[in-house]
Every structure is written in structure tokens, then in C-alpha cells.
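Participant: Structures are listed in the sections that come next.
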Structure 1
Amino acid sequence: MREIVLVQCINDETALEDRVAEGRAIVRVHRGGDLPQAVRDKAEALLLYSATAPIPHAPDAFPACRIVIRTGVGYDTIDLEAWGRRGVPVCNVPDYGTSEVADHALALMLSLLRGTGQYQEMLRADPVAGWRFGAPPAMRRIRGLTFGVAGMGRIGTAAAARARGFGMEIAVFDPYLPRGMEIALGARRVESLAELFATSDVVSLHTPANDETRGMVNEQVLAQARQGLVLVNTARGTLVDLQALHDAMRAGRVAAAGLDVLSTEPADARHPLIAAFLAREPWLEGRLALTPHAAFYSPEAQVDLRTKGVETALAYLESGDLRNCVNTAVLAPRRGTG
């Protein structure tokens, strides 16, 4: 029987995956560390559950493997070329948490522009002295502001649609978006990330992490930020130079930031921005909202994620149906049928 291994998996049980497999495959769980040789030798599909922890062995360690699936959207921890040279497709699951991430991006924006997070902390500290409305430093009327989207894919488009519901104008920077699509989406196209920052009141990041995008929000880009800018990142932490963001916020060039992802996870308490947040330094109060790489999560999204991952594996193993392959450009013909 075929064997599917859930790599870096946080779940101990596989009841859901077993129901999807319907007796067509054995599902095994790997929670971390090295995989036993006996498991590596038989695994025909690897489902990588972690967004940050890689598969703990090189492709050659899995002689029977025919497909690798990142059960999520980002796949920057997987060596696409190495698997491609072996003729093994790498796929992702891009359609499981679109609503959740788009909702979370707007929630971070709202918590800063409406001050909900700071109001709660003020009232928790003192329900009498904290009963005042004028404290949140990034508070603004949302209607009429410009919501800038970096990366107009599935999630970026969903976030833009939600922002439009609040009466915001939409701007987009995406060099891979076909010309004219911005018209169909009711957005204004800009030609550079710096221009997006210079002409938007809120910038929400929705790009993958790769050599082109790592550190793209840097000192030079932040220097162009429109006064009062709010930065939201629910994509990948490595997109943002956190030191440059700290400096821009400390200097007042960026009003506020909502971050679900960081370049180091969990958060590094030694970093100046995180240290200032933890110490509740007055200059940062109400200007930084942090969440623990949770934008993707809901119970419903987890069901979709786990279901679609197994379905993608079985579709390829049983019929060669390849869904959401992300290494097509480097995929060599596979020798034999496995």
C-alpha cells in the first residue's frame, strides 16, 4: 500500500487524513527530528506541514518519493531544483486559507486605525483612567484612504475586495499582473514598490518569499512612505527589514505596523522593535500590532488544508493528475514509474 508521510506535523492523530485516503494509502506522522530509514525508504509522498521548518533530509534520502506537497501556500523552505532534478514535483495548497489571511490583514489594519487593541489594554490597566477615546496614535477615518496591495494574487485580491467594502481606494504593485487586470479589479496600478508606499495610506504585503522579494521593504522604500502609513504583513517575515521598520517608526516616517510574520519566529525579544514592544516604550504604544503567524488559521481552514494535501498526493500517485505544481520549470522527466 502507498505510504504518505506528514512531515513536521503538529497533529498526533491522522483520522482526517485517513478518511480522505479511504484505505488507499497509509498515513504516517513525523513531528520533528530525523525520519527513520524504514519510513524514508517507503514514503511515496511527503506532506510538509511547517511553514518554517524544512524537510529534515535531502531528496536522495527518499528513494520511493514521487511527490512533495507543502500543505500551505509558501514553499520557500523546499529546494525546488533538487527535487526537480529527481523528477519529483513539488506542489502547494494555495486555496485553503485565502479568506482567513485576507480577513486577518484587514483585522490588523482595523486594530491600528480604530485603536481597538490599545483601547483594550488601556481599560485592562485602569477601567476608569483608561475610559478615554483620544489615545490611539494611528486613528484615522478609513473611508477614502488608499489601500495598497503588494502582490495581487488570490489573497491580495481578496484583501483588496474587503478594503473596498470599507470605502477605500485600491492601488496595486505587481509586475506579474497582466496589463489590464487592474482595470478589471477596480485598482490603480503603480510601477514600483516605492511608488506604492508613497501613494498609499495602508500597504498590505501578499507576495511569496524568494530571492526577488526578501528584504524588499527596506530603508530606501520606507523613506518614500506617505505620512501616516500603516504597514501590514501577513505574507512572510523575510519581506521586511525589521531594523529598517524600527528606524522608520521611531523617526515617525511610518505611523504603525501590523505584523503576523517575522523574519525570526518566534519573535526575538532582543530585536529593538520587539524589545520596545515588550517594554511598552511610550513611542511605540498603539503603533504595533503583533500576532503569532496565525493569519492562516481557523478550524475550517485546517480541515481544508489537511484534506486538500492528501487529495493532491493521491491524485498524482493514482492518476498522474498534477495540481498546483510550483517547480514545473526545473522538473526533469522521472525515470521509471516508481
Structure 2
Amino acid sequence: MKLPSARIERFLDAPDPAFRLVLLFGSDGGLIAERAARLARAVAGDPGDPFRVSELDPERVASEPRRLLLEAQALCFGGGRRLVRIRGAEDALAPAVAALLGLQACDGFVVIEAGELAANSKLRQLVERAENAVAIGCWQESERDRPATVRNLLAEHGLRAEPEALRLLVDRLGADRGLSRSEIAKLALYVGPDRRGVTVADVEAVVEEAAAFGTEELVLAALLAETGRVEQDLQRLLGAGEAPARILRVASGLIVRLLRLRAELDAGAPLATVLEEARPPVHFRIRPKVEAVLRRWPSAALENELVGLLEAERAAKSASLYAALICRRALAGLADRAALFRKAT
């Protein structure tokens, strides 16, 4: 069955014994992992207990459907309900799941984690139509819903953020629930148990700009004429709920940083020195690409691209219905023009 959204939170903390299987699917991998962990704690207490918890490989289950039945029906040493977990599931598991749901009785509890499953997915349809199984969609939040989520995550640590700090935190964390939870846990350790208020300085000191970092990788790919990578990364960011105007804004910010570095090169500074002394520092993951861009692109060409990105951002804000298309065209055009500056680095 499809579980109504109003019942999800209660179910995660106290699963109804009438159900023997839960399918978690959707675009938010962090939320899927978080909900699977909550179910595991609710059923087995300790998700790492080898006597009550077993994890199966989805490919093995697909080739040996009986394996799932045996694990779900196995008795636990010391008593309690057995938990079986399967991650990375696809439609190939449908026959095994059908056999499990068709059993007269089953004391075990199965948690299946999948990615995005289409409405006509065999596995999804099977679970949604069953009376003894539950399907829970885990989707990326909209930009409008993120402040409430961040406030809730902070509250779990007994924290509250000042208005400006909350806005900065929402902007930096992006749409991934798992990453948000991890970064806020780091923030809680930094603030410590004796303080309850989170300031802008705290956020700037601790929280990595995750969403912006992913966008910077996308823009660097465009600047290096990696057309296929550009489309792939852009699709991932848009699918994760990132606003097209924000993607373009981060892209413009990166070009501004590159122009500053390029100006130092034009003044005669060695490239290695420019990168070492850059403030803010260039992350080690993107340093090779930043170096390649600085070798290829002259200042005048970067300035022209900055103008184009700023215009695209304004257009995306004023025509929200076509914002994704405007963003896609702007970055695809950047990648096409980057081919003109491709040379040995």
C-alpha cells in the first residue's frame, strides 16, 4: 500500500506488525538512508546486531529469490523480530518480493532501499498494491520547504539559528537530507553543549557550501568543454531541487573568483603560487580543473562569459516557467565556446 504522508513519521518509529516489507524509493538518497536507519532501530534496536539483522545483495536475491524467503523466516538467536535489509534494489527483485508477500506467515521485517522508480515499475506497483507491504516515496524537498527541515534538524541537537544564520545555512546545505544532517551534526559539535544559538559566524566556520560546490564542478566542466558531464551534472542538480537561478548565480560567483586569479597570473605571478595563496582556498578536489581553466581561458573571454551568466540569471528569475531551459542553454553555450580554448595544459 501507499502510506499517506501524515502517517509516515509514526510508522518509521513504530512499524505496524501487520506489514512485513517496506520499500523506500525516490530521488533523495539521504532521506532514504535516514528512514531505513530509523526502521532498523525500531525493529532490531541495534542495526548492527548480527543475530537480528542481515543484509542481502540485490543481485543475489534476484538470481536466488528463495534466499529472501529464508532470511525473512529465520528465527533470531535470543528472540525478537528479524530485520532483512536490501540496498540498491531494482525491478529484478520483483519475483522474490512477490514470493515473500505471498507467504501465509512471516515474522521477519524486510526493508528495501531503491532509487527513483517510475510509476510503472514492477517492484513499486507490487508493493503499492499489497496489503502486507508499504511503499514510501522519499523525494527532494522544494526550496520553500527547506527552512523548516533545517530548523527541525537543529532542534534535534537543541539548537536554534538566528534568522540570518538560518538563511545562510539553508543556502549552503542544498537539498540532500543526509548531507544536511551530517553538516548540522558537525555544527552542533562546534557550538558545544553550553550554547543554544547558532550565529552566521558559526555557519561560516563549519558548514561546507555543499550545493555550491557541486555547481562549481558543473561550471568547471563547462569551462573545460566536457559537454556530456555538463548535462549529467545539471540534471542531477535540478533533480535534487536546486533552483536554476541559484545555479547560475553560483556559476557567476565562480567566474568572478577565476577572474581574480587570472588577474594575478596576468600580473606575472606563478600559477602554483596563485593557487596556493588563493583566498578562499581552492578545494583539492577541483584544483586540477581550476588550474586547467586558468591555463586555457584569457581574462577577456571570462569577462564575456560572466556577462552572459548574469543575463541568464536575470532571465531565469523573471521567467520561472522556463528557468531550467534558460539555465541549460547558458551552460551548454559555455561548454560549446570552451572548445575554442582547448589546448594542452
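Participant: I have 10.2 for mean projected area of the Cα convex hull in nm², for residues 123-242 alone, calculated from one of the structures 1, 2. Which structure is it? Show your work: numbers first, answer last.
Facilitator: Details: 1: 8.8; 2: 10.2.
Source structure: 2.
Participant: A further question on this structure: From 1, 2, which structure was Rg and Dmax of the Cα atoms in Å, for residues 35-218 alone = 21.4, 66 calculated on?
Facilitator: Details: 1: 21.4, 66; 2: 20.4, 59.
For Rg and Dmax of the Cα atoms in Å, for residues 35-218 alone, the value 21.4, 66 is produced by structure 1.
Participant: Of the structures labelled 1, 2, one was used to calculate semi-axes √(5λ) of the Cα gyration tensor in Å, giving 40, 22, 18. Name it.
Facilitator: 1
Participant: Looking at structures 1, 2, which one was helix-only ellipticity at 222 nm (-39500 (n - 2.57) for each DSSP H run of 4 or more, over all residues; to 500) calculated from, given that it came out as -9000?
Facilitator: Working: 1: -9000; 2: -18000.
Source structure: 1.
Participant: On relative contact order in percent (Cα under 8 Å, 6 or more apart), which of the structures labelled 1, 2 is highest? Don't skip to the answer; put the middle values down first.
Facilitator: Working: 1: 19; 2: 16.
Largest value of relative contact order in percent (Cα under 8 Å, 6 or more apart): 1.
Participant: Still on this structure: As an exercise: FRET efficiency 1/(1 + (r/R0)^6) of positions 163 and 227 (r between Cβ atoms, R0 = 25 Å, to 0.05), calculated from one structure in 1, 2, equals 0.80. Which structure is it? Could you put the intermediate results ahead of the total?
Facilitator: Values: 1: 0.80; 2: 0.05.
Matching structure: 1.
Where a number appears in this text, it was derived from the coordinates with a stated rule and is not lab data. In this text, all values refer to a predicted model and were calculated from it rather than measured experimentally. Cβ atoms are built from the backbone, for glycine too; each structure is taken alone.
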